[in-house]
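Take a look at the structures listed below.
Derivation of every value follows stated rules applied to the coordinates shown; laboratory data play no part. Everything quoted here is computed from the prediction, not taken from an experiment. Cβ atoms are built from the backbone, for glycine too; each structure is taken alone.
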Structure P
Amino acid sequence: MNKLNFTSSKRIVIKIGSSIITKNGDGIDNVQLKSIVEQIAKLVAKKKEIVLVSSGAIAAGLKKLGYKDRPKELSVLRAAASVGQIILARIYEQLFAKSGLISSLILLTHDDLSIKKSYLNARSTISNLIDQNIVPVINENDTVADDEIRFGDNDTLAAMVANLIEADYLVLLTDQTGLFSDDPRKNKQTNLIEHAFIDDERLEKFAKDTKSSQGTGGMITKIRAAQRAALSGTDTIIASGKESNILLSLENNKLNGTYLESSEADKVTKKIWMVNHMKPKGKIFIDRGAEEAIIFKGKSLLSAGVVKSEGIYERGEIIRCMNEKNKEIAKGLINYSNKEVEKIMGHTSNEIESLLGYINESNLIHRDNMVILQKKKGRLNE
């Protein structure tokens, strides 16, 4: 049974495929894009936090440069991407402005979200944009990418962004209604898979590799993207971006498409995935007040609560948080290096800039980048 609860969701990553953005490769489909942007604006008005991952840069660039077929030379594709990115950015800026919204452009590669510093920087930037009610438009940086152009897809990038910001839903808008038991363009008797759990072993069998003429992804990449998104407890929706008001239908918990639900175990481990695959590089010892704030109040770790730092680490490393009894109570991604921490520990957040000459964040470890290892049992014992 479909358990879709999109209405109560808050943070959503929406990915638009090339087959939706372009008119069968003949430039940008402004009418289609206008409809999607207007729907996004209505979702934002309902206090939803939207991040848009957009394909189409290469397709737009190829059209501008006069190519009718997609060339194989990577240098040509990179050049087309550089032309197409500015075209897309201008279109999105104009369309969102008509709905009273500001958009921003972020160019990423898969590697950007695999490097710890870049990961933290991207997360911080996107969070800041969302806080200002700005819609981040993320595109793959195809001008410098290699494998992404040759083999990759923005489905995977969208899933990684969903992991990055711990989205409630990943919405993959494509030119197909959803996942079918067979390729609907070859078998008219196939059935739409309306709902399945992401660990269903049949999904990849259903998702035979079908590709559009303008994109590089297929249904199999969408299933694998959904599997990746599930690592942070994110559910995935695959639907047709050409269906009228598809996003507004989702807001009413109505879906003509496929809903791939992450398991309860995935939801419970929503943050743990981020820290468990990286080895801690150092320790931070915190006072009793900081410990209580972290465990019982769900607060971020501030510099004022730190009494000692051990180890050599850089911004973006995993750090162990130790209490006064030398017991590990949490792990998290640190916003400052050990040298910086040694200068600002014991001082308030307001003093960081004067002590360092700059400020990365007002906290050492944000609560969203922290996993608590000690269970709540009332207030701390004396």
Structure Q
Amino acid sequence: MELKDLRTRIDSIDDQLIDLFRARMDVSSEIAASKRESGAAVWNRSREREVLNRVTERVGEGYENYAKLLYQTIFAVSRSCQNRLLGNDGDFAKRIRAAAANTSALFPSKAVVACQGVEGAYSQQACDKLFSLPSILYFRQFDGVFQAVESGMCRYGILPIDNSSNGSVGRVYDLMRNYRFHIVRSIRLCVRHSLLAKPGTALSDVKEIVSHEQAIGQCSAFLKEQKGVKVTVCENTAAAARMVAESDRRDIAAISSAHCAALYGLDVLSDHVQNSENNYTRFICIGKDMEIFPGANRISLMLSTAHRPGSLYELLSKFAAIGVNLTKLESRPLPGSDFEFVFYFDMEASVLSEDVLSMLSELAASPDLFVFLGNYQEVV
């Protein structure tokens, strides 16, 4: 049979599939109405397992896995449709609507803000771009920023989360599991690194370079060219600059910002030492309370899935079913577990969309870990 004829047969089968799919979704909608009356949950795992067993047995050898994948997608679409029809009246939806209603129309211009590092840190620069008149408290470690926000010492905290050339800030992601907070805004900051040393120091004099591990990674090409030079990690790029300024040594330098050179009285030995000219770090602004400011168009979640084949696919299909674009998927190991992971998702969406709220309400009602980190706007 010719390829054209085979494709004609496929088109005919597809027409039948479309009609049957629509009929199935109509029945699924009737089931939603029945569940509303009885108070039954949307997700019935035993029923889905029963259908999968019947379908894979009937489809025959060679197509079982394909049929299973197809029906898992159909289940996800049906649940999404039922959740939308049943409305968003659960606890999660109520929390979201209350947060949106109680949030100010304008992002605050001044607040007490926690930053990691010392004066001149990139976190401080991000803070100054987000707030006109911030009162900044500095903390040596990222833990201190989370603790200051959770305790109420600071209304907000600024934390680096991703870099365009060196990837995620793993320590911040790992700490997210330990604290209660919400992301209220994010900002992308163009980062230009310089090599700083005491006045009169030449590049050939330098025997040790200190900086934060992220900055070291972002400047790896430059550092490889510095033969015989020791590279030392410290807690912050600005702290590295201050350490060099306070040191009696003339053979030590810091990778930091040109701003820190002026701040701590250092010379710039080499400018723009980062690997890429388009070097951006993304910072999040966190708060203790959930605030959803107008214009919020990015959602961040922390999720886990069952440790079985296809579970991540099932999760991802929920986002695809309503046309949500995922912009980031990060996995981090769960300490003390047998290779189990928690997933961090960023997506372009508003939680005030009924389809999105229905999908998130479904996830919130599932037995798996679900943490809504925030719905916010990113400042570029």
Structure R
Amino acid sequence: MLPKAKLWLALTVAAVSMFSTNLQAAWDLNMPQGVTQISRETYDLHMQILWWCVAIGVVVFGVMLWSIINHRKSKGAVSATFHESTKVEIVWTIIPFIILILMAIPATRVLTEAYDASESDLDIQVIGYQWRWEYRYLRQDSMEEEVSFFSSLSTPREQISNELPKDETYLLEVDNPLVIPINKKVRFLVTSNDVIHSWWVPDFAVKKDAIPGFINEIWAIVEEPGVYRGQCAELCGIEHGFMPIVVHAVPQDEYDAWYAGRQEQAVAAQAMSNSTITRDDALAQGEAVYNRTCVACHQAGGVGLAPAFPALAGSSVVNGDLTANIELLLNGVPGTAMAAYARQLSPVELASTLTYIRNSFGNSTGDLVQPADVNAILEAQ
């Protein structure tokens, strides 16, 4: 087959594939219209500016193409000889200025509305960690029990390592989704505990950097119940791609029931902070916490990733003094990748994790760490 024929065949196959039903995702390259008023206004603004740019491109390149075709040498065209034209310069200065003003007017209106987070019905603090999110529902009443929880990737590690087939929500599912009521103005106060992250939910048209020491505001009024997904949009470390965001937007009565249940869980968790756990329960829960929180750095089997992430297997710290090990887990190591987990894990989770790592990966201290051991050090700090 001639090279030119091969080229046309390849282009034909590509064109058919582009418009086939199996590749409709190609049209998802455009931004979604979303489920909020701001997201729709942002989409309309985006499309309006896009068509302005297309029209400008057609005019500019059309004139260029016409000039090239009709003033080519083969037609006997002779180059004009002039230095400048004040009228032309004025015209090509005024026209772009007017176009920019026409673009700026709707853009300013949408941006002003998007940044107005006042008069919210619900405030939620969003805190980025390597590599998960914490959500804190700010209390309207100081007597209420605070609702806060961490949201972590729940995709099985076997899928990530290609030991199991990947499902539709691969790397997009979490253990604890954020829940908000529909038709209520929800303000998100976004910050970070370690490095810069970015909280992004395309269907809400919200994307805000989470910066340590700063609080950035965004808001949304979700009009349709549903499950909406997003991701961290700022490169933040080895598991940046493993920080999905899942938001459940539900009717007000369903939200109220969920919130009341979360308050009850918070009270129960507080009561358990001084409970006694069995060895089997500690090892089982510790393994679950390790696989959710620690495995990215210290790896399966506790082999680590030297030199940044030391191995836990055979570690002198893990097999050494228990108090020092607890303090390390609570406070982290400043200036290293080892984060502080005093805020991130409950006393029960901390005790279970310590029990697990001190009796796994070839370590055999025989310790059974209790929440009371963790609380004693927390109270002493």
FRET efficiency 1/(1 + (r/R0)^6) of positions 172 and 196 (r between Cβ atoms, R0 = 25 Å, to 0.05): greatest across P, Q, R for structure P
If percent of Cα pairs over 33 Å apart comes out at 45 when worked out from the coordinates, which of P, Q, R was used?
Q
For volume of the Cα convex hull per residue in Å³, for residues 188-227 alone, which of the structures P, Q, R scores highest?
Q
